[in-house]
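Each in structure tokens, the structures are laid out below.
Derivation of every value follows stated rules applied to the coordinates shown; laboratory data play no part. Everything numeric here is computed off the predicted structure, so don't read it as measured data. Cβ atoms are built from the backbone, for glycine too; each structure is taken alone.
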Structure I
Amino acid sequence: MTDGASPGQGSICLTFDFDTMAAWMGSFRAVTPGVLSRGEFGGRVGIYRVLDVLDRYQVPATFFIPGYTADSFPDAVREIAGRGHEIGHHGYLHEGARSAPDAETEERRLLRGLEALQRAVGVRPVGYRAPMWELSYRLPALLAKHGFLYDSGLMDADHPYRLATGPDEGAASIIELPVHWSLDDWEPYNYLPGITGSGVIASPADVLARWTLELEALVAEGGLFMLTNHPFVSGRASRAVALETLMERARAIDGLWIAAADQIAAHVATLPLTPVVHLPHRA
């Protein structure tokens, strides 16, 4: 791969944001039982369906988990770890950076999420994904301060890269594993009137076709196919079947590296890459 990714003909990383009720409560301020039951489906049904799919194909995955989910469904979080998957940090109540008024608030939320994951499963994650992919410019330095190896939330590349924590020469850096909305199940599948979605819920066959085209195109360039799914979304039956089909196609690609996010980040960290600096844009 040209910009620092993984061995072979590219890589695929399956990630799951195990949001349960946290997404609706934290990002959308929703508290009614009809809305929150969608999240509860992820913790009671969807997560186990997803884990069974991964088991059948012996595929390692990364689960980014809000602290509220860890407090609400600790048995499910322990099941994820027990089946050998990576656990990453995803805030506490799915709070994006836009709702953090200052650095102290952002750090407090980060630590609260870490404490919840430690209580649930005794794990200190090395990876972080900002809820709603809402990063702040101060986040890379905050992650480096607390020992994180990588972030996964920026959309400026389709190869992993080294992300500087500041503009000064010699500043610390972490690894960035880029994402994109086109490889997220939220947009095609999720609909709640007045809250999110267009009202047009896509067929899993159409979503599978879209993701397969992108997988093949990225493999041709040696890129990273970073898929983001949610157990309460893709844990629905026909959608889980589509995910299985995608895994079948991925496993049929000669030389494709199928790995968890921490494995990919650890490899990228060994490469001699010049760090990329993100600075605020001014109009």
Structure II
Amino acid sequence: MRFHQAAGLVLAVAISASTAIALAQGAGAPPQLPGLTPAGGLPQGNANAADAQAVTAATHPLDPALELAQKGLGNLRATIRDYSCTVVKRERIDGQLNDHEYMFAKIRHEPFSVYLYFLAPEGVKGQEVIYVAGQNDGNMLAHAGSGVRAMVGTVSLKPQSMLAMQGNRYAITELGVENLARRLVEVAEHDRHFGECEVNFFPGAKVNGRVCTCVQVVHPVPRRNFRFHLARVFIDDEYLIPIRYEAYDWPQEAGGEPVLMEEYTYMNVKLNNGFTDADFDPRNTAYKFGAK
């Protein structure tokens, strides 16, 4: 049973043309790559490249971006208990760039809980997924929206299992703005050990009408240490949370365009809705899991 089939739609995100935007990066100590290894693969442009040279300077171009990301993560953990939003994602899996997927999401931080309702494309519309940390033997529950797949009913899957990961770079356990903010801090802490890093800020950018501060990070030369050639992150000025992230591989030929690896947008964010266990219960009568 495949839960993530693609069929294209136009990304409904309004980004101001004046912004060349944002970045962030991820974890660990050199020379290891930060954070999780995406199921869609790491950049191919740096596969046979040499390591970047380590630097020990007291300051680094990434420092202002890292400070902003750390501040946002601390504020998020202190003030945001839950939120609803529309998630728009596009990912390259095994070299193939998939079409955009649209999901309505409810997310609670403690315990980490996710409810997803797929809005588009048509092949996944109506699909629902629930995951609650520490429940259902660590599994996520899912069912298709229509067609023959819906006849299977609700299935229970390990989040990192081959079936659950089909068509996804990351597991459902990595979804959400807190996980994104954490990964950005991890990548920045990792990459500041090395040179060959260009960082620019673009204030006043807009994502779906939200005013953001945008950071763009570029690693000009392919290096095994780096997870991307170019990355952009949009941090909401009011909420201090990242609401859009995009990352690109190095161009496939000299003078070519960067190759999109992944992009995620969190639109229509509504904070602190007071979600309860019922919002993440398959027995909720507003859902269609068929649980008794």
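Computing distance in nm of label points 7 Å out along Cα→Cβ at positions 105 and 241 gives 4.6 for which of I, II? Spell out each step's value before the answer.
On the way: I: 4.6; II: 0.9.
Among I, II, the structure yielding 4.6 for distance in nm of label points 7 Å out along Cα→Cβ at positions 105 and 241 is I.
Compare mean count of other Cβ atoms within 10 Å over residues 177-184 across structures I, II and report the one with the greatest value. Spell out each step's value before the answer.
On the way: I: 18.4; II: 22.9.
Between I, II, the highest calculated value is found for II.
Using helix-only ellipticity at 222 nm (-39500 (n - 2.57) for each DSSP H run of 4 or more, over all residues; to 500) as the calculated read-out, with -4000 as its value, let me know the right label among I, II.
II
Of the structures labelled I, II, which one yields 3.6 when distance in nm of label points 7 Å out along Cα→Cβ at positions 209 and 265 is computed from its coordinates?
Attributed to the structure labelled I.
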